[in-house]
Structure I
Amino acid sequence: MRKANTKDLKALAPKPDEEIDTSDIPEVTDFTGAVRGLFARPETQQISIRLSAADLLLANQLAAAKGLAYQTYIKSLLHEALERERRAAR
């Protein structure tokens, strides 16, 4: 998925909706088969956790190498490990 160009968004922000050209976007009128919340993000809960400085440094380095924020990287590692443990417990 292509990220929105912030320059484009800044140019559109001050315009009222009526002045934005949407002629190249087809009107969607048939919502048959649509699923509410299909692309919704799961609910998250903010927590606090203590990690060793060495682990945090390594997570930062590995995340940067992958082009990710370290918290996102740690969250994905935790999710993968939990799924692996759940499958092993079956």
Structure II
Amino acid sequence: MLAVTDNAATAIRDITSQQEVPEGAGLRIAADASEGSLTLSLVPEPMDGDQVVDASGARVFLDTQAALILDDKELDVAVDPGGSVQFAVTDQPV
């Protein structure tokens, strides 16, 4: 199952705690087969069939294909000098 670092969990909680975001919202990662990539979006709730990862109150929703791709991965985050949040997927530490 996808692991979420403490830094990523904090960033997700910060994003989903904004005033205009409904309670229970989370980040959704979905596989885009036509592009061969993953997409990340802020959504109010998981879609049918999504795997839900709760990391210290930070919710991440994974579509079926993304859950398979990310099963042995870790979601991390970095903030660039301009203050933009950049999520990254890496191998889970052994």
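Just so you know, all these numbers are worked out from the coordinates, no wet-lab data involved. Computed from a predicted model, the values in this text were never measured in an experiment. Cβ atoms are built from the backbone, for glycine too; each structure is taken alone.
When distance in nm of label points 7 Å out along Cα→Cβ at positions 13 and 45 is computed for each of I, II, which one produces 2.4?
II
Source structure of the calculated read-out (mean count of other Cβ atoms within 10 Å over residues 61-68, 18.4) within I, II: II.
In this comparison of I, II, the computed figure -14500 for helix-only ellipticity at 222 nm (-39500 (n - 2.57) for each DSSP H run of 4 or more, over all residues; to 500) is attributed to I. When Rg/Rh (Cα atoms, Kirkwood Rh) is calculated for each of structures I, II, structure I gives the greatest result. A value of 11.9 for mean count of other Cβ atoms within 10 Å over residues 53-60, calculated from one of I, II, originates in structure I.
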